[in-house]
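Trainee: Structures incoming, each one as structure tokens.
Read the figures in this text as sums done on the coordinates, not as results from a lab. Predicted, not measured: the structure shown is a model, and the values here were computed from it. Cβ atoms are built from the backbone, for glycine too; each structure is taken alone.
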Structure I
Amino acid sequence: MRFPESTKRLINNVSPDELAKGWEILSSQEMDNAVRDCLELRIRYNLSDWAYFLMLNEISGKYCDDINSATLLAAYLYSQSGYQMRLANDNGRLCILFGSRHRIYNHPYFVMDGVNFYPYGEVSEKLSICNGAMKGETPMSLLITGEQMLGSRMSESRVIRSERYPDMYVNSQVYNELIDFYNTFPTSELDGNFMTRWAMYANTPLSQKTRDILYPGLKKSIEGLSVEMAANKLLNWVQTGFVYEYDDKVWGHDRAFFAEETLYYPYCDCEDRSILYSRLVRDLLGLDVALIYYPGHLATAVCFDGEVRGDAMIINGKRFIVCDPTYMGAPIGAQMPDLEYDKAQAIVLNK
């Protein structure tokens, strides 16, 4: 990273005059190369907005001599990369707030010009915030649309097998660095639709390395089968290959998993299984999949090309067959009993 030596200590305190002086130092032409280096890294490693934001804070923290200078440097790099941010004084400590197009759960925020700004790290209830905006600034998106190149350390190999189909057992491995990154990921929703929360997890692709390890065995076990039978085998593999446990017992709070996390952690629940199964059906069978939320439960539904019997939901004029990865031993088309069917909501996932 081509940082000028002058950026190691930018400010001595967080007074307006000191911040203005520090920002003026950062606004020199010498910083142009540093901004270019950051943007090049984002492209090289295909970083999502959240990963890029974390990277800037990590780099700044390691380079600067004090925490307030590091925050100012990260804020400058972030804003010059085109993102929406604000600076705030929290009792003598500088903090950065990022604008987000998502509503982030269980996280305090401040509304400015109709945008939610979320502080990075712990802050007090009252901040002195500078609401100066940058021309063309854009809020952060928490969508992950492609594979991020975050590391190369693979987890230990894990064998996952179906109870009903003895030939269906495969090895699974995921990137440890990806698991670490997902541990930092804020849970959120888009446009006030809580269903988008799970859709964001489900629409995130598996890494190519994990697919290369996992998919050959799964493809072999469904080779030559009808699509309906293949979907049944994949369903039983998810139903019986993983140990069910409630989030409150494992994590102390509700937590949804990305598909890789379900492949990594020893326990999972209904939303985690549904997210993983939806990924498998789209990747291996090429079918449209929807997540279905019943109050207190999440399942999936698959749009088959031919006529398939069973419980179904009409979504956008198409018939989606219920496939519940938590209904142990149930085939496709079997809806778990005692659910509030009349309150079910659905969201169709990206292919």
Structure II
Amino acid sequence: MTPAIPARRRAFFIVGALLAVSLASLAIALCVGSVTIPLADVVSALFGAADNTSSEVVRSLRLPRALAGFACGGLLALAGALLQVLLRNPLADPYVLGISGGAGIGAMLAILFGLGAVSVNAGAFLGAFAAMLVVFGLARGDGSWTQTRLLLTGVIVAAGCGAGVALMLSIAPDNRLRGMLFWLMGDLSQSGEPHLALGVLAAVLVCAFPFARELNLLSRGDALAQTLGVRVAFLRRGVYFTASLATATAVTLAGSIGFVGLIVPHLIRLAAGNDQRVLLPASALAGGSLLLIADTLARAVIAPQQLPVGVLTALIGVPVFLFLLARDARPKH
């Protein structure tokens, strides 16, 4: 029993450290922008009765955007961790099953026809939900459902959605192209109220955490999991729909943001191992912090102009992913 105690302490330490990083990232996001606001004024705006311009900026502009960014990053990282277990593929990420492509089709149609932000969000969610149903229906086929079949179906649906998005970009008028491109590259400036995303993030964690033991077994193979009493078909469907809901919510709110769901679970595994009881909450905290930091940089690098946050996550994610690949390629002695 003694070896389990250090592992448990290490898990608590990692989750606690990530929680501290999340709070620090939130504080930085509230302080930094085109106008820097001192931390004391931020605290006064959040917990005091201050009523001035700085307080209005913190409460009305920066806080909702920061919470939305944290929720979206957490959802993408959680979806990535779940899909990597489902597909037993370390390259699986929230966009591999075509859900982002479906959301892109819906959002691009709404922008192309000049509809408002609410309609764009609704179109993105409906597109993501439709893509999820198409992939699930086609992957099941005659009732069988393998990881390879699901992955191939998702890749084909994503390719078709990509072609549709490219077609709409080619025929869109110039005055709508910028908005379409920003959505495709990820943009939190139109994220609006974060309550729904935070609620979905909490719900996904609450639903997935009780199945952490079963997910640990599933990651070792269907046969072993079934032998040890796991209802494999039920669990796989639950993981697929939970990850799809998390991805659809994040993409609807923030557009297409890459690398968060791919990189974060890998980094957490390196630090904490593959125990889903630690991996899931740690991924949510790390993913939220990463997207929050990237969005703060996107707002501050060339302020008052803003960069698409997806560009920043790619600039961070590419070297990290190459480092992980080089690390895995080293001979083990």
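Trainee: Could you tell me which structure in I, II was used to calculate distance in nm of label points 7 Å out along Cα→Cβ at positions 179 and 251 as 1.5? All intermediate terms of the calculation are to be shown ahead of the outcome.
Mentor: Numbers: I: 1.5; II: 2.1.
Computed on structure I.
Trainee: Hey, another quick one. Could you figure out which one of I, II the value 3, 16, 22, 28, 19, 9, 2, 0 for P(r) over Cα pairs in 5 Å bins from 0, in percent, for residues 235-298 alone was computed from?
Mentor: Numbers: I: 3, 17, 29, 26, 17, 6, 2, 0; II: 3, 16, 22, 28, 19, 9, 2, 0.
Label of the originating structure: II.
Trainee: Suppose you compute P(r) over Cα pairs in 10 Å bins from 0, in percent, for residues 163-266 alone for every structure in I, II: which one lands on 12, 32, 28, 18, 8, 1? Before the final figure, lay out each step's value.
Mentor: Values: I: 12, 38, 35, 14, 1; II: 12, 32, 28, 18, 8, 1.
Traced to structure II.
Trainee: Sticking with this one: Please compute relative contact order in percent (Cα under 8 Å, 6 or more apart) for structures I, II and give me the label with the greatest value. Don't skip to the end; give the middle numbers.
Mentor: On the way: I: 12; II: 30.
Structure II comes out on top.
Trainee: Here's another thing I want to ask about it. Given that P(r) over Cα pairs in 10 Å bins from 0, in percent, derived from a single structure, equals 6, 25, 33, 23, 10, 3, 0, which label among I, II identifies that structure? Present the calculation step by step, with values, prior to reporting the outcome.
Mentor: Working: I: 5, 23, 28, 20, 14, 8, 2, 0; II: 6, 25, 33, 23, 10, 3, 0.
Comparing all candidates, it corresponds to II.
Trainee: Which of the displayed structures (I, II) returns the greatest value of distance in nm of label points 7 Å out along Cα→Cβ at positions 99 and 307 on calculation? It would help to have the intermediate numbers written out before the result.
Mentor: Details: I: 5.5; II: 2.7.
For this comparison of distance in nm of label points 7 Å out along Cα→Cβ at positions 99 and 307, the top structure is I.
Trainee: If FRET efficiency 1/(1 + (r/R0)^6) of positions 75 and 203 (r between Cβ atoms, R0 = 35 Å, to 0.05) is calculated from each of I, II, which structure is the one that comes out at 0.70?
Mentor: It must be structure I, since only it matches.
Trainee: Of the structures labelled I, II, one was used to calculate helix-only ellipticity at 222 nm (-39500 (n - 2.57) for each DSSP H run of 4 or more, over all residues; to 500), giving -25000. Name it. List each step's numbers first, then the result.
Mentor: Working: I: -10500; II: -25000.
Checking each candidate, the match is II.
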